[in-house]
Structure P
Amino acid sequence: MDKSMIKGILLGGVAVTAVAASGVTGYQALNQPKYAEVLAAKEVTETIRTPREQCADVAVRRKVPVQDEYRITGTAIGAVAGGLLGSTIGAGSGKTVATVAGAAAGGYAGNKVQQGMQERDVTTGTERRCKTVYDTSLKHHGFDVTYRFEGREDVVRMAHNPGARLPMKDGKPVLDPPAVN
C-alpha cells in the first residue's frame, strides 16, 4: 500500500466518523424537548356569591289594642273625684263654682292619666325575622400563562402553573401537567 492510499483511508475514516457524529448529534438535538420561556403566570379565579336565608327569633313589643279609645272611663272617674274635691271648698254659690271647676279639672286629669296608661300598656312576644345573606367562595379556573417561543409571545390558559419553562411540542405548548414519578 502506498502512502496516498493510506492517507485516503485515514481521511475517509475521519470523514465518515465526523459525518456519523454530526448525524447522531443532530438527531439528539431534534429529539431534545423544546421549551418556551414563561414571562408571567396569572391565576384566574371567580368570586361566587351564593345566597341563603338567615332567620332569627326577635323579641317584639307591641301596644295592646285600646278598648276605651276616647278615654271616657278616666274622664268620668276624674270628673267625679274633682267634683267631690271641689265641693269641699267654698260655701254657697262659690261651692257650686268650685265643684264645677273641680269636675272639669278632674275630668281633664283623669283623661290624661288614662292616656298615659294606655300608651305604656304593651305586650312582648317573639317574631321570626329573615333576611338574605351571601356566602362567597373562590372558584379556580386555572392560569393565564404568557410565554415567548422562537421570538413570538402568546398566552394560553393552563390548569397548573408551569414554572419558568413551558414544554413545547410541534410549536405548540404542552398543556398537560408533568408526570409525577
Structure Q
Amino acid sequence: MKKIAALLASLLVLGSAFAAEIDTSASSFKWSATKKVGSGHNGVIPLKSQTAEFDKKGNLVGGEFVMDLANFEVTDLDGEWKSKFLAHVKGGDFFDVEKYPTAKLVITSVKGDKVSGKLTIKEKTNEVTFKVKKDKSGYKGTLTFDRTKYDVIYGSGNFFKELTADKVINNDVKVEFSVAVK
C-alpha cells in the first residue's frame, strides 16, 4: 500500500509540471559589460539548447538554457575592431571558448518573481538569483553575474591592482533576456 501511495504521489508531482517549447526566433539573450571609466560593449548570445518547465497554471518552475559562447557576438563594434574584440574575449584571457564553448543556466527554483539557479561557465558553477517578469509572450529579466567567480579575471581591479582606472573592466556582466514560449 505504501508503494502504491508513493507511486501516486510521484505521478501527481510529475503531472503538475510540463515542458514547454521555447520560441528561439522570438527569444533573445543580450549581454553587456562596462569599464570602470568610459564605455563598455554589448552583444548577443545565441542559445544552443533550452528547456523550460511550467506548472498547470503556466508558471515557470524550472528549466535549462545552454548558451553558445563560441558564437556570441558584439553588436557595438564593426570591422577590424569587432574582429579583434571577439578574438580577445573568446580567447584564453576571457572565456576560452575553444576549450569551453558553452555556458549553462539551470533553474532550480522559482518563487514569485525570484528565480534561483546554477550558472556554469568554464566548468565553474555558482548559485545565481534574479527576477523575472511574466508577460503574454513569456518571461523577461536581467541576470547579473560576477565574471571573476568563473576564472574570467582579465582587467579586474580585484586581481590587477596596478591597472589605471581606464583599463579596469567591471566584474559584473549583465544578460538581459526575453524568453518567448510557444
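Every number in this text was worked out from the coordinates using simple rules, so none of it is lab data. Not measured: the values here are computed from a predicted model. Cβ atoms are built from the backbone, for glycine too; each structure is taken alone.
Which one of P, Q has relative contact order in percent (Cα under 8 Å, 6 or more apart), as calculated from the coordinates, equal to 33?
Going through each structure in turn, the value belongs to P.
From which structure (P, Q) was mean count of other Cβ atoms within 10 Å over residues 53-60 calculated, if the value obtained is 9.4?
Answer by label: P.
Starting from the value 36, 18, 15: which structure in P, Q was semi-axes √(5λ) of the Cα gyration tensor in Å calculated from?
This value belongs to structure Q.
Tell me which structure, out of P, Q, gives -4500 once helix-only ellipticity at 222 nm (-39500 (n - 2.57) for each DSSP H run of 4 or more, over all residues; to 500) is calculated.
Q
When distance in nm of label points 7 Å out along Cα→Cβ at positions 133 and 165 is calculated, the result is 3.3; to which of the structures P, Q does this value belong?
Corresponding structure: Q.
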